[in-house]
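**Student:** Got some structures for you, see below.
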Structure I
Amino acid sequence: MIIAGAGSAGKEALAVLLLKNTPQQDIVFFDTGSKAPDRIWDKYPVLKTDEAVKACLIQNPFFCVAIGQSRLRERLFNRLLALGGVPASIIAPNAFSISPLPENGTIVQPGAVISYDVTIGTSCIIHANATIGHKVTIGDFVNISPLVSIVGPCHIGPHCFIGSGSVILPHLKIGKHVLIPAGSIVSRDLKDYETYETPF
């Protein structure tokens, strides 16, 4: 599998794959950044060109993008699709979900809990110990930080960032590209591109 992104999120995705006993030789990274190393932890090669990625995808077509910034994540996701890649999700073995989890490039970190009738969009990142209640719809490229609690039912639009420890109360509609700072308690609908401010 190719993990796109050799930064913190990529290393966290790698750790989840190792928890699942994925063979070391089946894991490579892709990162064209100027500061990208040649190897992660001196073991896992970092590919830096589309040509190298194409050659790798012939052997193993699966990829997942592990980059926090959602617009960059979307661009890399589409780039790897165009190169012939097949999105695969990385799900921690101790995550718990009643809902079926899609093979769409989503990352679910350890301790996450997902209730029933939850729909998760393409290439989302659900961080450690987040809780997603029943009948929640999550759009594409959403980032749900550690210890977030989304109390269902509600709708989260694409490209939202939900900061650590935030609570989203039920029956709300969160628009696209919404920023919810850490520790927020969201009790109203949020418009597209809004940054939530906690009322005082």
Structure II
Amino acid sequence: MDIQLLQRNIERFISLNQDEIDFLISKVVIKKLRKRQYFLQAGEWCRYQGFVNKGCLRTYEIDEKGAEHVVLFTPEDWWVGDLYSFYTTEPSKLNIEAMEDCELFIFDKDSLEEIYTHIPKMERFFRLLMQNALIALSRRMMSSMTQTTLERYCDFIQRYPEIEQRVPNHQIAAYLGVKPESLSRIRKQYLQSDKKTS
């Protein structure tokens, strides 16, 4: 099992010795998803936290009118799941769907507790992970309330530099909160503003 990407992700915050790496490998469960298959559907309890080893997923919510609102994309080297549902065991309001064929390393609550007991510093790692997720969510909420569509697009490009080639335009529009036909106009504005600054 190749967990190099996961190991590098963890070692941005903490260092692991070989015994700890071996224990972590013993707790990893591989989950493969085909394109359009769900990691989580609204109404289910999120039983796993997943690390994206290959592929890309999207997390979205459907409003009362049936419109999709993309909350985030999760490409390789990102963690995926609904933390609120995972820790409260309440049904999730989110859908998490594979945009491509994916390979994830997943951990349930019991596995994480065993990891925390055997590798106490992993608790710090997941605390930092949750802290960063909370900061990202707060920024996302603030940007949707205060930024122009062009500013939101600039943030999107910065956050997901390679995602535009991997996901359809209507999904990007759903992330930005605009109609798909508005996206080409926003891109044009972005390219013009980019030329002015270069």
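Read-outs throughout are calculated quantities, based only on the coordinates presented, and are distinct from any laboratory measurement. These numbers come from a predicted model, not from an experiment. Cβ atoms are built from the backbone, for glycine too; each structure is taken alone.
**Student:** Upon calculation of Rg and Dmax of the Cα atoms in Å from the atomic coordinates, which of the structures I, II produces 18.1, 54?
**Tutor:** Values: I: 16.8, 56; II: 18.1, 54.
The value was obtained from structure II.
**Student:** Can you rank I, II by distance in nm of label points 7 Å out along Cα→Cβ at positions 9 and 137 and just name the one with the largest value? Mind showing how you got there, number by number?
**Tutor:** Details: I: 2.4; II: 1.8.
The structure with the largest value is I.
**Student:** Right, something else. Looking at structures I, II, which one was semi-axes √(5λ) of the Cα gyration tensor in Å, for residues 73-152 alone calculated from, given that it came out as 27, 17, 13?
**Tutor:** Only one of I, II returns 27, 17, 13 for semi-axes √(5λ) of the Cα gyration tensor in Å, for residues 73-152 alone, namely II.
**Student:** Please state which of the structures I, II yields 1.00 when FRET efficiency 1/(1 + (r/R0)^6) of positions 49 and 121 (r between Cβ atoms, R0 = 35 Å, to 0.05) is computed from it. All intermediate terms of the calculation are to be shown ahead of the outcome.
**Tutor:** Details: I: 0.75; II: 1.00.
So the calculation was done on II.
**Student:** Name the one structure among I, II that helix-only ellipticity at 222 nm (-39500 (n - 2.57) for each DSSP H run of 4 or more, over all residues; to 500) of -5500 was derived from.
**Tutor:** Details: I: -5500; II: -15000.
The read-out comes from structure I.
**Student:** Comparing relative contact order in percent (Cα under 8 Å, 6 or more apart) across I, II, which structure shows the greatest value? Let's see the in-between values first.
**Tutor:** Working: I: 12; II: 23.
Once relative contact order in percent (Cα under 8 Å, 6 or more apart) is worked out for each structure, II has the highest.
**Student:** For which of the structures I, II does the calculation of distance in nm of label points 7 Å out along Cα→Cβ at positions 105 and 177 return 1.9?
**Tutor:** Working: I: 1.9; II: 3.5.
Among I, II, the structure yielding 1.9 for distance in nm of label points 7 Å out along Cα→Cβ at positions 105 and 177 is I.
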